[in-house]
1. Figure out for me which of the structures 1, 2, 3 the number 10.6 belongs to, where mean count of other Cβ atoms within 10 Å over residues 26-33 was derived from the coordinates.
2. Which one of 1, 2, 3 has distance in nm of label points 7 Å out along Cα→Cβ at positions 66 and 98, as calculated from the coordinates, equal to 1.4?
3. 5.9 is what came out when mean projected area of the Cα convex hull in nm², for residues 34-81 alone was calculated for one structure; which of 1, 2, 3 is it?
4. Kirkwood radius over Cα pairs in Å computed as 28.6: which structure among 1, 2, 3?
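Any read-out appearing in this document is the output of simple, stated calculations on the displayed coordinates, not a laboratory observation. Keep in mind it's a predicted model, so treat the numbers as computed, not measured. Cβ atoms are built from the backbone, for glycine too; each structure is taken alone.
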Structure 1
Amino acid sequence: MDEKEVIERKLFSDTSRYNDIIDRPYQHSRAHLPMTNEDRAMQFSPFAALTGFNGLIRERAVNYKHKQYLSAAQQAAIRQQLQVGRTLVFDYFDGQSGYYQEIRGTIKKIVPQRGRLWLTDGDSLVIASIRAVRLANHE
């Protein structure tokens, strides 16, 4: 063995200092529950310190659906059905929740330049987010 190997073994492989405790059984803490490997790994993640961040990310990943974009013909068919005073059921994508939702309402105002329509109850919808429209009295 050359001198370098002797030094390496002494520095990195010498566990003789721990001979008195190395065979003792591990004592689990009574004050703390054992941490899962996933939680232990998250301690090294930069966002793990944010309370609830990982739960929120997991929840959004499960619930979030990608917005389905309609063809030009489908959009034109929807726009033809949009008329002030008409009571319709809208199937639309809510970008904040990530869900497709259904809402029933009577159209109060349509502003094509802004790409929005307003209902008599005060709700507004982005026209491009509407996936389907049907007459409310055909339910």
Structure 2
Amino acid sequence: MIALDYSILWQILLFLVLWVVLSKVFFRPYIALLDERERKTAGAQEEYSDLEDEGERLRAQYEDGIAKAAAAGNATKDSISQEGRQQREDLINRAREEAAHTLARVRLEIQNQLANERELALQQAEAVAHDMVSKILGRRVG
């Protein structure tokens, strides 16, 4: 049988005292440090997740703003382009109308001038014919 002496009791007592001292000085602070590190890590991961979500939201908002600005720019460009085409068509139509009015006015002037020249030519032809008859007949006619 194993004999129990007092040295075993002293070893048990010293072990328990050492356990209590080490627990207060080393184990509890170390466990508290591990718990604090775990808490900070979890908080940092949560903050990272929140920041990532916020970044994604801001990126989506930015892309939406860019898309809206591009659409507004394209709409403005199309509007200006359409307005330019309309102004070009209006200018061409006015030029055509002016050209048609000018052409009609010039044709009328030419017709009037032609009628005047015909009348003048008829008068001169009559005078020339009168002179020719007078020269041919040798006397003055009419």
Structure 3
Amino acid sequence: MTSYESEIKTISSNEEVVFTVLSDLSRLESMLYKLPTDKISGVNIDKESVRFTVNSIGEIGFKIIDKEPYKTIKFESEKLPFTVNAWIQLKQVGECDTRMKLTLRAELPTMVKMMLGNKLGDAINKIADGLSRLPYQQMI
């Protein structure tokens, strides 16, 4: 099992607001225009899942499998030939100061690990960075 962890990101909002937005994936639909269309297409989002096509990989999906209010949101992959789990951890350290970390754990075949290893680490940080910049107060 291979793990990738993002850097800890700072979000200028309280953990309740952040959790409310991130635990209902349909709230992210208004931000789809920010995705790199040259790499990601065919995005479908509902309250509990997201599916999209990555040009070099194919169709990928994630569904929410567990939520611990204001602390953790856990995801499981769909449409992949190997198991991938991801989770978002939140910790409020001040009134409008929440820290977030994104973790991805995957059982990657050796060849896939060699091809994607560094790219997955970079992708996790980019996703975490994007999530940290969302206008959470406006998305409630």
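1. Source structure: 2.
2. Details: 1: 1.4; 2: 4.8; 3: 2.0.
The structure behind it is 1.
3. Values: 1: 5.9; 2: 2.7; 3: 4.2.
Considering all the candidates, the number was obtained from 1.
4. Numbers: 1: 21.3; 2: 28.6; 3: 15.5.
The structure behind it is 2.
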